[in-house]
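Listed next: structures, encoded as C-alpha cells.
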Structure 1
Amino acid sequence: MPRAFLVVMDSVGIGGAPDAGTFFNGDLPDLGANTLAHIAQACAAGQAEEGRSGPLQVPTMERLGLGAAMRLSSSVPFPGLDAAPQGRWGCARELSRGKDTPSGHWELAGLPVPWDWHYFPDQAPSFAEDLTAFVAEQAGTDGILGNCHASGTVIINDLGSEHLRTGKPICYTSADSVFQIAAHEETFGLDRLLKLCEAVAPHLHAMKVGRVIARPFLGSAEAGFTRTTNRRDYAITPPAPVLTNWVQDAGRKVHAIGKIGDIFTMSGIDTLKKGADAQLMQHLCDAVETAEDGSLTFANFVEFDSLYGHTRDISGYARALEWFDAELGRLLPRLRKGDMLVLTADHGNDPSWPGTDHTREQVPVLIAGLDAGPIGQVKFADVAASIAAHLDVPAQGPGKSFL
C-alpha cells in the first residue's frame, strides 16, 4: 500500500501570485516579491557570502524541477537551476485571502479559509484596551509590554530587560492574524507562559485571530536574549475535515512533524514530533524508515521563515536551503517503491524585500517517487486531493488531483 510524505518548506515562495499587488509590507505591495529568485540572484552576485559562498547550490530540488517551477510561476530572472527535471513539478497559487501559516497549510490540506481573518492595525497601540486588560488579568500582572507590530527577535532585545524588571509579558503582532506573547522561560516560567496562551486563545479565536503563539526566550541584558525552541502555537481548529482527517477516517495513520500538530490542533493526527529543523529532518528520515503502509507523514520546516525570512537574512536563508537540499538528497533514495513525497511551501517571505512580514507568492510543487513531467499551474487544495488519490482515500473540498 503506498505511503505519502507532504513536506512544507515554510515560506519558500517562487513569486508570481496574481493578487500580490493587494498584499503589503508596510506601504509597499508584494508585487514582484520572489523569495527563491531573489536569493539566487544575491548568491550569484556575491551578496550572500556569510557562512557560504557562490551561486545557490540546490541540486536535489533542481533535479526534481525547482528551476522549471520557478520559470512557470514568474518572469523574475534568476541564474542557474536549469537541469532537466527528473520528477513531477509545477507551481501552486493560494485562494485564501491570507499570506500566513494557517491559511497556507489549511488550503494545502484541502480547506480554503472560509472567513476573513482579523488583523491588528499597524500602529501603536495595536490592541484595544479591553484586550490588553484581559491578557494582563490572565497573566496576573498590572499590564503588558509591546502592544505593537514587531519582529520577535527585535522586540525581546528591546523589551527583555523591562520584562525581567516588571514581570509583564511582551505582546506583539505582525501582518499575519496572530497574537504573540513572549516571556522569559526562567523568570516568568515556561509553564506559566503556555497556560497564559492557552487561557487567552479562545478569546482571540472568537475574534477570528488565527493563532496565539507562545514565544519563550532566555538570556539577560548583559548576554543578550535568545528565543528557544519551546514555541507553541494555539491555532483555531479547522472548521471542516482536512487531509489529516480524510486519511485517519480511512483507518490510516497520520504522523506530524514540526508545527503541523499546532496548526491543525492535532485534528486527525496520531503522532507528533517537534524540535529544531535539524531534529525535524531526523524525524522525517525516521518516518521514511518506519511509517506504516498507507500512512501520511506531514512535516513543516519552519526555520527558513522564522530565522531568515522575517529577519531579512539572505545568506542565512541560502545556507538553510543548501543544508535542506543536501539532506533531501540523502533521504530520497530511502523512499520505498510506491511512496510519494510532495515538497511545497505555504507562502513567501522574500529576505530581499523591505519590511519584516511574509510576501504573497506562488509556491513550488515538486514530487518524488512518481514519473517525470509537468503538472502545470495548480491550486493549493489540489495538493491535498492528489495525496488522497495516491493513498486511495476519499477526498473532500474543492481540490482536484493532478496525478
Structure 2
Amino acid sequence: MDFSISPDLEDLRQRTVHFIRDKIIPLERDPRQFQPHASEEFRLSLNRLARTEGLLAPHVGTEWGGLGLDHRAKAIVFEAAGYSVLGPLAMHISAPDEGNMHLLEQIATPAQKQRWLARMASGEIRTCFAMTEPHPGAGSDPSMLQTSARRVGDHYEISGRKWLITGADGAKACIVMARDEEQGGNASMFLIPMDSAGLKIERIIDTLDEGFAGGHAVLTFDSVRAEVSDLLGEAGQGFRYAQIRLAPARLTHCMRWLGAAQRAHDIAVDYARTRQAFGKRLGEHEGIGFFLADNLMDLHQARLVIAHTAWVLDQGGKAREESSMAKVICSEAIWRVVDRSLQTLGGLGITSDVVVSRIMREARAFRIYDGPSEVHRWSLARTALKQEPRG
C-alpha cells in the first residue's frame, strides 16, 4: 500500500485547507444556517465560493464537472473540508448528496444521469435517500422494510412511511427503497421527484445535530406514482445497491468527521499551551497532557484505518467488513477526541465562543447513523465465528 501524496494531490489539499480557513470558517456564525437548518440561499452561496475555487463536488467524475477523485484522494480532501462544520456543505460533499451522487454514477441510466446527476453535481439541486422507517419498519435491520412498491400497469405505486430522512426539506428528488411485490418482496430502488403526488413531508424532526441541509424528516408515501424509468438499476436489487452506496458512504463520513475532530484537538492544544493554572501551563499538567497524547493516537489510528479502507475500495474490493470496522473505530475515536478536547477547555468548551461544543453535538450522531456501533460489532462477530483458525 502506497500512502504517499502526489504533488498534485498535495496542491489540492493545500487549496482546500486555505479555502476552508479563509472563506468558510469566517461564516460559521452566519445565522442563515439555523432556520432551523441551513437555508437554500446560504447553501448556494457557499457552493458558489467552492465553485470559484474549483472545489465543488470534487468526488464526481470529470464529465460531471468534478475532479474524479479516488477514495484515497477523497480521504485527504474530505478531511481538510471537514475542518469546518460548514466545509462539506460548501464543497457539496456532505451526506446524503455525496453518497447519492456516487450511487448514480454506478447504477443510473444515461437518461437518469442527465436528468438528475448533472444537476446534483453542479449544486443546482439537493436530494435525499429514504430507507429508514419508524417502528415496526426497517432501521438497522433492513429486512424489516415495510414500504411497498406495487406494479400497476405501466408504472409502480409506492406506499409507506420513512423517518430520519436527511435533507428531505428542500430536496428536489428522493431515492426510495421499497419492497417490490413483483420481486418476491425483495427491495427495489426508485428515484422520484419530491413534488410527486402523494409524497409529503409529514414533519421535520428536532434532533441533536443541526449541520445537515434540510434537517431530518418524516416522509409519507401515499400511492406515489413511479414510472418504470424511475427504477434505479434492476428490480429487486435494492439491498445490493444499498451496499454499493453505504460502504463508501460510511468511509466518507469518517473522513469528514476526522477533520472536525482535528479542529477540536487543535483548539484544545492552543488553549492548553496558553492557559495558566496552578503555577504552570495547563498542558504541562499530566492529566491534560495525557488527553492530548491520547487524542494524537486516536487521530493517527483513524487516519490509518481510513487510508487502508480507501485503498481496499480503490483496488476494487467490496470492503463491507472493512467499512464496518472503519465506521466503528473512527466514530468512537472521533468522539473520544472531541470529548477530551471539550474537557480540556473546561467552561470555555461548553460555550459557543469556540466551535467544539457544536462539533460534539454534530459528531455524536455519527455513532448511530449508517449503522450503530453495536450492529456493526454484531455483524463482525458473526464473521469472526465463521472464520477458520489461521494456525
Structure 3
Amino acid sequence: MSKFLFVVPPFFGHLSPTLSIGAGLIARGHEVTWLGIVPVDEAHLPEGGVFMVPEAALKGHRAEIERILKRQDDGPSLSQPEVMKLALEETYVPIARMMMPGLEQFMDEWQPDVVVNDCITFAGALAAYKKGIPCATTTPVPPDVMGDTAGNAPKIFEWLQKLIRDLQHSVGIEEEGVFIHSRKLNIVFTSAAFAGFGNPEPHMQFVGPVQGRPNHSPFDWERLSGATTPKIFVSLGTLLVDIRKEFFTRLIEAFRDEPVTIIAATDPAVLEEWPDNFIVQGFVPQAALMPHMDAVICHGGFNTVNDTFMNGLPMLITPIAYDHFHTASLIEKAGCGLKIRYRRMRAADMRNAVWRLLKEPRFREAAAAVRETFMAAGGSARAIELLENFVMEATPKLMDA
C-alpha cells in the first residue's frame, strides 16, 4: 500500500474534496496524511486520517497567517486586478514560503510515496520537485479562471512568471520552468463540458464532484420536513465574514414575507432576529440537505456549486470576488442559473430571480444536463483510481510491496 500526503491551504473549500478522496484511499488500505498551516477539527477527517500542522516551523509566522486570513474579507471591496494581487502576491506565495521548511522536514520523516498539492498550495509541488517525489495536483475551482494571460494580458503574464520564479528561487529551485503544479496529473473537480474544455491536455483529468467526506453536523430535520413551501439553501461558504450581516439582511428583506423556506448556512449571531421561515445554522450537513432543496443561492464557492448541480437544482449566484465571476459565467452559459453581482444585489432582484428559477422549467432541465456530465466524469471512484495508477506508475517497486 502507498503513503499519500495532501498539502492543503487554510481554506476549507479547497480541503473538502481531498477529504472525500482521502476517505476512499484509506478504505482501500493506504496511509493518508494532510498537512496545512491551521488545524482542522478532527470531526472533518475520515477515520484513520491524520492532519499535520508543523507548529515548530510556523511558530514565528502565526501573526502573519492571521493577517492573511483576515485580509481575505477585503476581497469584495477590491477591483479585479487588486483581487489578483491579493490572491497571488499576498496569499498563495507567502503561504508557500511559510510552509516549505516544516513541509520538507515532515516529508523527510514520513517519506510519502506521492504528494498531492492543492492548486493554490504551491509548497506541495515545489517540495516534491526538490525531493524527487511524484506529485499530483487537485483543482477544486474552474482551471482557467485567469484565462489566456500570455496571449491576452502579456503584462499580467510577465508579472505572474516573475512572481513564480522569485518564489521558486527563494526555496532553492534554480532550474528554469514552472513547478507549482503537477504536469503529470491534475485532478479537476468538475466536468470538462461544464468547464468549457473541449480538448483538455492529457494530464488534466476532469472527474466531476467527489463525495464521501464525513459530515456529522446535526440538523433540525423535523422542522425541515414540516415545511410545505419551496426550500432554498443559502451559503456564503466559510470566508467572507465581514459582509454576512449586510448579505443576510438583504436576504431577509427579499424573502421574509414570501411563501418559501430559507435554509441559511451561517452563524445565527450574525443578526439579532430571523424570520419564522428561516432555518439558520452555522454548520450544516450540506450534501445531505441538497436532495430536499428546490433551489440554491450562493456566492460561487465551487463545493456548493457542485452539490447544487449534482442534485439537478437551479442556482442564483451572487459573485463577490476571486473565481466567483468565472464560475458565474459558466453557470449562465450552461443555462442552469441566474447571476446578480453582489454589489448590485437588491432584495427585489433576488426575489424575482428565485421565483424565475422555481417556475421556469428550463433552469432545472439545464441543471439536470450538467448533472449528467458530472455523473459521467466518475467522481470519487475515478479520482482514487487515477491516484492509485499514478503512484504505481511513478514508483513501480510498490507493486511488489
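Have a look at 1, 2, 3 and say which one yields 0.99 for Rg/Rh (Cα atoms, Kirkwood Rh), for residues 265-352 alone, as calculated. The correct label is 1. 28.0 is what came out when mean count of other Cβ atoms within 10 Å over residues 9-16 was calculated for one structure; which of 1, 2, 3 is it? Label of the source structure: 1.
Each value in this text was obtained by applying a stated rule to the coordinates, not by laboratory testing. These numbers were taken from a predicted model, which means no experiment stands behind them. Cβ atoms are built from the backbone, for glycine too; each structure is taken alone.
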